[in-house]
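Structures are listed in the sections that come next.
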Structure P
Amino acid sequence: MKAGIDFGSTLVKAVWKREGKYEFLSTADVPLDELARKLNEGGVTRVNRAGIGYSDDLAERFKGFEVKTVDGDPITLEKRLQVKGAKELMEDGPSNFALVSIGTGTSYTLRKWCLTIPIPIGNSLSGGFLEGIGKSLGLEDYQEMSRLASKGTPLNIYVRDALPHTEGTVVGDYVIAHFAKADKDSTPQDVLATAIDVIGATTVKDLALLSAASRLFKWTDDIVYVGSTISRFPTLRDSLTKYTAMLGRKPHFPEHGEFALAMGAYHMME
């Protein structure tokens, strides 16, 4: 029996089947040794690996499994497998879409006419940025960070602040400056809410620039968002939904989307 494993920069995520149904497990929820034990107990003997975080230490921890991968550029392979995995997770999803993976960093890939086109740019304002903001506030627990962020208000200056007549309009919701309303008394809730809004706004700004530069992106209406940062922070999903609508696109958030790469790795040899 096989499993697909995403060895990421921060987390390790696994997908395998038990009694015909997919199982999902991440080191966001259990220690790595327990993840490996669960695979062994589930009868997994072969691991299809993907991701840029595989190391000698991880190889030692998984030495009881037959580990397989595909030769070639690991980043290009990762993007192709993410698209493959996202398609598997979205049984009735769109055929053509832009895939946005928000993990420690953010990457972009286009699926068009059965072709997977990796985009050679990314965004550093992503999960690692949010983790750093949390640590600067003395927070390391993602659940607590998410809870606080949901109670905060972004410390942004909006167009409606400068032009009151735009209140209640799409233009009025455009951000002039993130964190511009912050001061020494700003609460952790508001700081985290702002950091999440930074990720949402800059991600969709990248998509807007890609749409302006590429006809393929311009003609792509569906945006598929995956990644652990989205699954852990519902307010990020809300921010992405808002800004994607401003762009005139339709957002999709597949269930278990953070396992897209692991799912792609599971089907890698097919």
Structure Q
Amino acid sequence: MQTDNKEVPERLENVSIDPKILEIFPGLSETQVLERAFRVRKEAIEKEISFRCIEGLIFLREGLYSNTFFQEAFRKENMKNLKVLEIGTGLGLSLRCLVKDGLSIDNVYGVDISDTFLELGFRLMDDKVKFGEKFRAMDALAENFVEEIESWAGTKRPFDVIVANLVLHILPGNNDKFVRHVSRLLRPGGAFLGQTFGAEDSFEEAYEFGVQRKAVMHSPVSLVSLFNRHGLDPVHVDTKGRAIDKEDFKWIEESFGVDMRQGKPKSLMSFIGFRR
């Protein structure tokens, strides 16, 4: 693969790739992975996909493995047999990492509301032959979502783990419906794992923020209450797991028209809730 020698050093200086992500590109150098990533970002922007995970190349920072409670959900001794659904899978890199680490490809299911995201994932990874049947474009808020997923998986309450990373905050007015669907798809004892915008505060109800666009802000208290309402208990929340970096803060403020510096400190809260 030819590269623009003048451009690539600047990219390498400003963009880091999580080692976990590099592992799923066997035979490619870091420079070659960056070349692919920049092409995918360019195509997404041309298609008017406006998400920080694409614009900021956040998909090159593995998010699932940085979750405080990752080891609790994905114990190595049980990894191969776990049945896992990721909702809001985006480019699908987290599921590919799990397969690389021993999860059976037969047991992974990824859905995203955007078929374009999924196709960009195949373009980035060049693996549609292997993973093409493992991802579907679906709306997790659709009335028949649970039934469609159960039909795909071949059984009721099929999942040991459901992942929703950076999803709850983009569903204003629909957090209850979303978590209700998640709960219906988890087997008893199954885990719901993810991250969402959070404030180090104790308000009891999540609130919406933003002007141009709306998003949802939770506290640990409001998140536990939301999960408990839908049969998830116990629930654990960590507000210190992953800081929001300066560029991400800037993007949020510009996209939502809000000053994120006001009030209590904000972070990407890690959470895990278990189905009763």
Structure R
Amino acid sequence: MALRFEVLGRFNRARAAQLTLPHFVCQTPLFMPVGTQGTIKGLTTDQLEEIGCQIILGNTYHLALRPTSELIDELGGLHKFMNWPRALLTDSGGFQMVSLLHLADITEKGVTFQSPVDGKPMLLTPEESIQIQNRIGADIIMALDDVVRTTITAHKRPHEQNLFGIVQGGLDPVLRDICVRGLVDRNLPGYAIGGLAGGEDKDSFWRVVAQCTAALPEDKPRYVMGVGYPLDIVVCSALGADMYDCVYPTRTARFGTALVPE
């Protein structure tokens, strides 16, 4: 594992922790702004450091299309490509299985997308998703949700990059329990809770987060994917989650609304 996670303080289920990654020592709970194609729209990396950003999230699918993972690797990885000295996390491309469903065909082999750049087909398998993320070089990489075993086998840089598994199962508590047990058995560096923040009611959303955080290991970071509304971050932190990402803060800022501490 290429991380160290130390809980520094607790209040009921909430915790404050130090997450040491290859490129940065982070304090949690933390929020990760989304730089889908290797940049946060409207902000320089210096400005992101000034406001205390610890981890930026990039997207495997979009970076693989343009500028391509091969070019990023040739230039020394995404950190150098972005001129970003702190930590990075890359999504697996799994979210695009839903958001770009009209451009995708999902089979047992993987997901075939029609490229929005040039219209050509692109097959994203679990192995290819990991290989792309290995070339990109983020501190934390995500499993392609559908197939965990082949994803773990394909990961070739476990001492440099941390592979997080993603708990799925919708709003079904039985399926969530099955998924949690299967992922915990694999002893991954950290765990994400996925499949939420997609329009379900708040009670159901928070119930699933509470169920998953209670079942996940105490000594590993917990990441609730797609969460960016302030109330959701507060409630999820109270339930024992540590990490969040969402386009909401930067998207709403581009329309003239700033989220501030007071």
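Descriptive notes on the structure:
- Test item: distance in nm of label points 7 Å out along Cα→Cβ at positions 115 and 187 calculated as 5.1, pick one of P, Q, R: P
- Answer label among P, Q, R for the case where mean count of other Cβ atoms within 10 Å over residues 75-82, calculated from the coordinates, equals 21.6: P
Every read-out reported here was derived from the displayed coordinates using simple, explicitly stated rules and does not represent laboratory data. Just so it is clear, the structure is predicted and the values come from calculations on it, not from any experiment. Cβ atoms are built from the backbone, for glycine too; each structure is taken alone.
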